[in-house]
Structure 1
Amino acid sequence: MNDKYIYVIGKPNTKSDLIGVVHALGYKLGLLLDKNVSDQDTLHFDKVIKIDFSDLDNEITRLNQINLNAIGLLCTYENYLLAKSRIGQALNLPVLDTQSTKLCTDKYLMRQAFINNSPDITPNFALIDSLKQAQDFANTFGYPLIIKPTGLVKSLLVSKCNNSNELTANYNHAIANIDLLYKKYNIFNRKPQLIIEEFIKGKQYSIAALVDHTGTPHFCEGIVEITTAQDIGIDDTYLYKRSFPSQLEKDIKDQLFAVAKQGVISLGMKSTPAHIELIYGEKGAKIIEIGARTGGYRPRMYDYSYGIDLTRQEVRIALGQLPELSGYQKSACAVYEIFPEKTGDFTRLVNDVNPSSVKYHRIVAKPGTTVGPAKDGFKAVAIIIVVEKDEKLFLQKCSEIEQIKAETKQ
C-alpha cells in the first residue's frame, strides 16, 4: 500500500465498507473530521485531521501547509458537500465545482437552474420569507402546495398544505423550527430559507448516477420505486418504502432517465455521484431534487439487487476515472422507514417482525425518546430492509413489514 490518501469529508458513514474498498485499491483512507461532531468511530481510518468547518477559509490555508498526499475526496452527508468542493478545488482534485455544488444543495437555486435550462422538468415554485408571500403563491396556483426548507434533507420540515389554514399553520411551524434544525444538522454558511411549490400528484421514483469529469452521467440500471407517507394514507412527507424492481413500462422509464439527464446537465454536475428524485404524473416527469452524493440506502440496494458496488464507483469518480456499472438484477429489495403518526415518547414497534427474517433490522429510537413525524423535524424510529430472490416470499415479507406501527406515549 502506498502513501496516497483518499479523504472522507465531515464525518464517516459507519454503514459503509469504504475502508475495504480503498485499501483494496492500494490507497490509504483519511478523514477530515468535523471537530464539532462527537462519538464518531474513527479507529479504522489511517489518518484523522479535525477541521472547523465554520471557519473553512483558515482551515483550507492550514490544509495547504500539510502534506496530505490527497488524490481524492469523498462525502456522504449533504451539509459537507460545499466544503468538499472548496477543499478539492484548493488541492486541485476532481470535485464538483462550488457553483454547481451550491445549486445541488439549495433547492431554490436548483429550481432556478432548471427554469433557466429545462423549464419543463420542475413544478412552479417561489422563495418565501413571509406568510403573505406564501398566500400570494397559493392565490396564483391553488392547493395543494408543498412548503420545504432549501437546505435540509430527509423530509425535515417538508409539509403539504391542502388549504389556507394548513398553509398558515405549516408556515408558522417551519419558521419556528428552521433555525434550530439548521444548527442541529450543521448546515454551515447557509441562511435558513423556505420555498413553496406546486404539489404534483403522481408516483415517485429515484435514479442513481455517477457523473464523470466531462459532465457525462452514467446511470445505474434500475429505477427505485418510492412509496410515500401520503401513499399509505398518513399525513406526513417522509419516504416510507423504496423498492426494486419498479413496475414501469419502457416509455415511462425512458422519460424518467431523459429528465434525469436534463437535470444533471442543468446543474453542471461533474466528478460526482448523483441521486435524482422524480415524480411521474399527468404532466409527465418532474424532478423533486438532485443530490450530489450517493448517500442513503442506495449502495446497499444496488448491491443487494444488481451486484453493483456504488462505493467503489464513487471512489473511481473521485480519482477522475470512469465508473464501471455492469450488473444484472438478481434479487428484489425494499427499504422501509418507520415513523410514528404523532409526537410522543417512543415505546415499541407493534407487530414487529423477527429481525432474523429480514436482511436488516434496526430500531433507531430508544424507549422514552421523543419521536414524531418527519414534517415536525424528526427522523425514522426504525429501518428495515428485506431482500429476496423469490418474488412470492418477497411480497409476503413486505406485507408483514407493512403491518408494523411505531407506538408512542403522549
Structure 2
Amino acid sequence: MKFELFVARRYLTARRKQAFISVITSISALGIMIGVAALVIAIALITGFQEDVQDKILGATSHIMVSDLSGAGLADYPGTAEGIRSLPGVVSVTPVVYSTVLVTGLSESSGALLKGLDLERERESAAWLRDLEAGRMPAPGGAREGLLLGRELALRIGAQVGDVVDVVSASSNLSPLGLLPKRKRFQVTGLFHTGLYEFDNSTALVSLETAQRLLDLEGRVSYIQVRIRDIFKAPALAARIKESAPPLVYVTTWMELNKSLFSALKLEKNIMFLTITLIVIVAALNIIATLILMVMEKTRDIGILMAIGATPRTINKIFFYQGAMIGAIGTGLGVLLGLGWCWLANTFELIRIPVDIYQISHVPFRLRPLDLAIIVGVSLAISFVSTLFPARRASRVDPVMALKYE
C-alpha cells in the first residue's frame, strides 16, 4: 500500500479528538450515498417506463408503415410488399386493412378499430398472437367467420370465446330503404392481450380477405406494416423504401408516430439527472468542509511529516485520497441502495399505476450499464474535484509555523 494512501486511511478511520469532524465525515458520505441512490432510482424509473412503453407499442404496431396518400388504398400491394421483404434487416411485411366499426356484444355496443391482416404471417413476429389470452386463431371454412377481440374490449362489451358479436361498418349497401351500413356477425374465437391498454381496449382482428370484403377494399389494403430487426435503423430503411415506391406512397416510422412521447420522456430523464445531481454537489461541499477542518486538526502532523522528508505533493495526495475515499464509499453504498430498491420494486411491483392512463400496470425499474457508469463517473468526479482545494491548502502548510509552538 502506498504511504499516502496508508496515512489517508488511518486519518479517516482513527478516533479523533474533535468528534464534530467525525460527524461531518459521516454526513458527507451519507449525502453522497443518498444522492447517488436517488439518481439510480430516478434514471432506472424513467428508463424502465420508456422501454416498457416502447416494447408494448412496437409489439402491437409496425416499425415502418407504408400507406397511400390518396386515401383509396394501396392497389399493387403484393409487389410492393415483396420489394420491401427483400431489403436487408426486414423481419416481416404484412398488408393491413382497417376501419372504425361498431361492435355489439351481449351487454353493450362499443366503437372499435377493425383490422384485417394475414394472421398466420403476423403470428410469426407477434408473441401476443402466438400466446392468446384465451381461445384460438380464426380458422377458415367454419360455419361463421371468426374474429379476435382485445381483452379489455371483450370485457367492456360482454363477449367471451364462442359468443357471436355484431359488427357494423361505415361502408354501405344499397337497399329499398336507401344506403344502409354493412352489418356482419362474427364468432369470437379468441382474446388477445398485448399489454398496451389502448390497443387491447379498442381493437378487433379478422383475416385480410374478410376485412377487404366487409370494407369494400377488394384488391387493395389500407397500408403495409413492416417490422425490422433493429428498430433504430427504421429511418434508413424508410428512406430506401421511398426511393423505389410510387409518388403517392407515404412512408413513416415508429419514431415519427411516437415522437412527442419519447421526446418528452428523454427530456424528463435529462432534467431529472441534472436536478438530482445537485444533491451530490451539495454533499460534495460537505467533503470540502470536512477536509478543511481536518487540515486544521492535523496541522502538527503535517509539520512532522514535512520535517521528516514528506513533500508538498505527498501531503496533497494524502488529503486527496482521504476525500476520494469518502466519495467512493458514499458512491458505492448509494449504488447498492439504489439497485436494491429497484430489485424490490420490480419483484413485488411496489408502485402500482392506472393502466388506462400509463399503458402499464406498475412502474418498472431498469438501469442500463451505460447510465450506471455515467452516474458513478459523475459522482466520483464531483467528489474528487471537491478535494482539490483542501488538499492544496494542506500542501501549503509551513512546517516551521506548524511546529513552532509544539
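Bear in mind these aren't lab numbers, they're just calculated from the coordinates by the rules spelled out. Everything numeric in this text was worked out from a predicted model, so none of it was measured. Cβ atoms are built from the backbone, for glycine too; each structure is taken alone.
Sorting 1, 2 by percent of Cα pairs over 24 Å apart, for residues 245-364 alone from high to low puts 2 first, with the largest value. Quick one: relative contact order in percent (Cα under 8 Å, 6 or more apart) came out at 28 when computed from one of 1, 2, so which one is it? Only one of 1, 2 returns 28 for relative contact order in percent (Cα under 8 Å, 6 or more apart), namely 2. Identify the structure, out of 1, 2, from whose coordinates volume of the Cα convex hull per residue in Å³ was calculated to give 188. The read-out comes from structure 2. The maximum of FRET efficiency 1/(1 + (r/R0)^6) of positions 21 and 85 (r between Cβ atoms, R0 = 30 Å, to 0.05) over structures 1, 2, that is, the highest value, falls on 1.
Out of 1, 2, which structure matches -18000 when helix-only ellipticity at 222 nm (-39500 (n - 2.57) for each DSSP H run of 4 or more, over all residues; to 500) is calculated? Here the read-out was taken from 2. FRET efficiency 1/(1 + (r/R0)^6) of positions 29 and 221 (r between Cβ atoms, R0 = 41 Å, to 0.05) computed as 0.05: which structure among 1, 2? The correct label is 2.
Given that FRET efficiency 1/(1 + (r/R0)^6) of positions 109 and 261 (r between Cβ atoms, R0 = 30 Å, to 0.05), derived from a single structure, equals 0.50, which label among 1, 2 identifies that structure? Of the options listed, only 2 reproduces it.
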